[in-house]
1. Here distance in nm of label points 7 Å out along Cα→Cβ at positions 98 and 386 was calculated and came to 3.6; which of the structures P, Q was it taken from?
2. Given a computed value of 22 for percent of Cα pairs over 40 Å apart, which structure among P, Q does it belong to?
3. Of the structures labelled P, Q, one was used to calculate Rg and Dmax of the Cα atoms in Å, for residues 154-193 alone, giving 13.9, 43. Name it.
4. Comparing mean count of other Cβ atoms within 10 Å over residues 266-273 across structures P, Q, which is largest?
Structure P
C-alpha cells in the first residue's frame, strides 16, 4: 500500500503485489520487506510459514458504535412484517431501547460486552477500530461509554480511536427542545477534552434528527475546542450533509447514500474521506446504496466500514462488507483493499500508523487462507483469516475451523 496520504480516485484502482515475499519483524515493528531470497541470510527466532497465502496490512474499521448494552433481534420480525420504525419506537424498541439498556448497564458490563465484540472483530482481521458513543444521550451515560473506550485502549490489543456522538438522536425528554439538548452536549466537550476521552466529535445530520444548520453550529463549537470532526451525512435524504462535511473540513463524511452530485464533486476536490457503510443498506433491505463508483471516478477517497451497531448493522465482519461493496457498490478488489486499509486509517487520523505494511510501522499484519487479494471479496460469508498479528504478536489464528482469539 505505497504512497503518501489516502488513495484518491485513480490511485485506488491499482495495487502492487510482491510475490515470494518475506516480512521481518523486530520489537513489534516491521524491520524488513523483501523477497525470500533476500531474507535467506537473516537470523530469525521464529518463522511463520505463509506459503501459498495472502499477506496484507491489518484491516481498519473507521465507523463503529462499539459500546452499548442489550440487543434488538426481536425487531427483525417486526420489520419483516412492515411495522414502521416509529411504531417500533412506540413499542419500546428502536434506538431508544438501546439507550435505556445502556443507561442501566454498569461500566463493567459495557466493558465486557465491548471486549466480546472486539475479539470477534480481530478474529476477522481487523486491528484498528473507531468507536463512537451515542447510546446515552445524557451526560452521565455518554461519559460512561467514552470511559469504557479509554479503558479498552489499555486492555485490548486492537487500537481504538474514540469519537463523541452525543448528538446521535434527540432523546424523548428533549423532543421539543433539540437546541437545548445540543447545548448540553457542547458543555460536555470540556470534560471530554480534559479527560482525553475522545479525539473526534460526530453528529447525525438527517431528516427528523439534526438539521444542517444545527450540525454546522455543533461541529464548529467542537472544532473551536480542539476536536477533529466527522458527520453522519445524507444517509437517507440529500440535505447537504456531504457539502457541510467538506465545508467544515471534516476528516470524514459517513453514509452518504443520498449525497448530491454537487456534494460528490466537492468531496472529490477536498481532503474529506467518504466512509461508506453498505452493510447498513443491506441489513435494512434498502435498494439505494452510496454512489461509490461516482465518488471514485470523480476523484474522491473512499473508505469502507461495518457501521457495527445493534439496530441497522449488527456485524463485526469487515470481510462481509468487502463482499457487499463488490456486489452492491460495484467496487473493484483493488478499490476495496484501499478502502479497508490505508483510506480507512486516514479517515480516523491513523494514516501514519495503520493500513500499510512499511518499515518502521507497527507490525499489524493478516495472513489469509487465500491465493490472491481478489479472492477475499469474491468468496463471501466465511472467515478467510489464518493468522492475525498485532504489533508483531499473534492475537488470532485458525486451523481448519473458525478463528480462535488468543489473549
Structure Q
C-alpha cells in the first residue's frame, strides 16, 4: 500500500495549482479546485466519511475510529504551489539508484542537478529520486504531503487491524501566498490537535517558527528637469535606496541561519516621482521582532523629517507568530512524533522553521499544530527533488503516529 504514495504524488504533481499573490479571493486561483475535487472523489472512493469541498477550496474528510482514541487527531497539507516558479506542465521523472553524480535534468538546455551545488544529494546515494525536467518546480511542497496523507488514509481504511482513534484530514489552498487558513473551518474540522505535513528532509520535526510581518513602503518624490533640478528635485528612487542602506547590512537572508532573523527586500520598483518597496521581516524572538518593526518606523520618521512630511509612507502588517508558546503546553505532540519516528527507524531532527506553515496560524486559532517532514529538498524551484524511500517512510511514520493516539 505504501508504494501507492509515488503513484499518487506523480498524479497530483501533474495538476497545476499555482496560487497567485495579492489576490483578494480565496482561493487565489480557481484551478486549485481541480486538485481539490480530485482528492475529494478519491477520499470518497476509499471510504472516508464527511468528505466535502467548500466554496473556498478547502477539502475536509474524516476516518472513523476503530478503537477508543485519546484525542481527535488531524493531518493537514496544502495543495497550491509557489507563485514565483511555473507549476504548469510538470513532468517529473524517477532517477533509480542515484549514483552520487550530476543528474541531467534537461538535455536541450543543459540543466544539471549537481552535488557541487546541492550537497544534500550526498545523503541520497543508492536511493530513487523524483526530479523535475529543469523547466518547472516539482511541487513536492506540498503535494508530497498531500500524497503521504492520502496514502496513510488509504492504509488505515483498508487495514482495520491498525488501531486508531478519530482522524481528521484537511487540504488547504493558498498556503504559499500566506492565506492558507484564512477560511479554515476549525470547528467543522473537529480535531483536538493536528500536524501539518509540510516540512523538508526526512526526520524534520518543527514546532518553532518565525514571527513574521510584511512592510510596504511608498516614497514620494518630485520630478524636475535634470538641467534645472538643483535644490528642487526630490528623487524617490534615491530616497528608497537611502532607506534600505539604513537597515543592518548583515540582517538579511544571505547572511543568517538558525534563529537569526532578517529584513528581506522582496520587491522594488518606481521612478523619480514614486518608488515602491516590499519587505518581509522575520525573527523567532518576539522582542527582536518588535525591535525590527520599530526600526522600520524610526527610519521612516527620520526620512520624513529630512525630506518633508509624507515623503515616506510605511504600511506594516503582521503575518503570523511563533507557534512555540501554543505547542509547549501540549508537548505530547512532539514526544509522540519523535517516538513514532524512532519506531520506524527515522532519526528526529528538531529544528526551528525559517519560515512558516499553516500550522503557525492554526495554533493561534486554537488548534495546536506542529509540522512534520515530507522528505523533499530544494523546494520552490527547478532543482527540487524528493526521495521515494523518504516518502514511503513518512507514510510509515504517519501510521505509527495515529497508533500512538489510540488507547
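1. The correct label is P.
2. Numbers: P: 13; Q: 22.
Computing percent of Cα pairs over 40 Å apart on every structure in P, Q gives 22 only for Q.
3. P
4. Details: P: 20.9; Q: 13.2.
Once mean count of other Cβ atoms within 10 Å over residues 266-273 is tallied for P, Q, the winner is P.
Here, each number is a calculation from the coordinates, and none is a lab measurement. It should be emphasised that the depicted structure is a prediction, and the values quoted were computed from it without experimental measurement. Cβ atoms are built from the backbone, for glycine too; each structure is taken alone.
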